[in-house]
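Next come the structures, one after another.
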Structure I
Amino acid sequence: MKPSDFFTRSEANDGKRMPLSLPDGTPTDEWLLIRGVDSDEFRAALDEHRRAVVENAAIDDAADRAEANRVSALKLHCALVAGWSFDAELTQKALQELFTEAPHLAAEADSFASSRQRFFRKGSASSAKD
């Protein structure tokens, strides 16, 4: 083995298509291009989110603090998306609306992005041999 056998960053930066289903489970032709958690974009957003949470701790009103943290977490989820199949232009505002109104998609994107096996060039065949 060599160190590069463990690399995930490049594949995470490229992203993988996550198929979208309706809330009832009906498959669609729509998809989101999801970056992995090892992507540069997501890691930078995670650093920003952590800073925001620390800064938000100074907000006295609990509801305002919770809202500020919710917005920061939403931006973090949006950093996972590199593209989509919808006709509408992919913008931060459009992504925020999608993940606000369809929170299950944000959760699915998080789970999808967290699966390093998806962003591992060698796939599971390498680990099966060892």
Structure II
Amino acid sequence: MKLFHALNHLPQPANPQTFTGDATMARIDGLNLSPDINVYRVTFQAGARTAWHTHSGSQLLLVVEGSCRLQKEGELIQEVAAGGAVRIESGERHWHGATVDARMVHLAVNIDATTAWFEQVTDEQYTGRS
């Protein structure tokens, strides 16, 4: 048994090159080694979101608070409320974040995955006006 205490994984500001808006991330790397599993507790303030990105493996998003706004490239924007979950497959180009008017917290569980980051999500893309 190995314990991972929250006090050892304090939130840090999210990278402004890969996030738009006010977001923080608490990382728990090495939660499991085979398969490699890393967990990130991400808090997005209203309007904050990731840039477009893909993962080399699977990612699970477990929505803890608020509603997660997300989009897979080529599909409509969707929302998943607290208590819901999302499975993102390897190679799916996507973004996720808070809604326009409320904060959102999710746990991102990356399974054998590295992340490739792309361009920022524009305001038009985020609001669905593009």
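What follows is calculated from the coordinates using simple rules that are stated; it is not laboratory data. Here the structure is a predicted model, which is why all the values come from computation and not from measurement. Cβ atoms are built from the backbone, for glycine too; each structure is taken alone.
Computing helix-only ellipticity at 222 nm (-39500 (n - 2.57) for each DSSP H run of 4 or more, over all residues; to 500) across structures I, II gives -500 for structure II. Each of the structures I, II was assessed by FRET efficiency 1/(1 + (r/R0)^6) of positions 21 and 61 (r between Cβ atoms, R0 = 41 Å, to 0.05); the largest value belongs to II. When Rg and Dmax of the Cα atoms in Å is computed for each of I, II, the one that comes out at 16.7, 55 is I. Tell me which structure, out of I, II, gives 0.5 once distance in nm of label points 7 Å out along Cα→Cβ at positions 37 and 109 is calculated. Working through the options, I get structure II.
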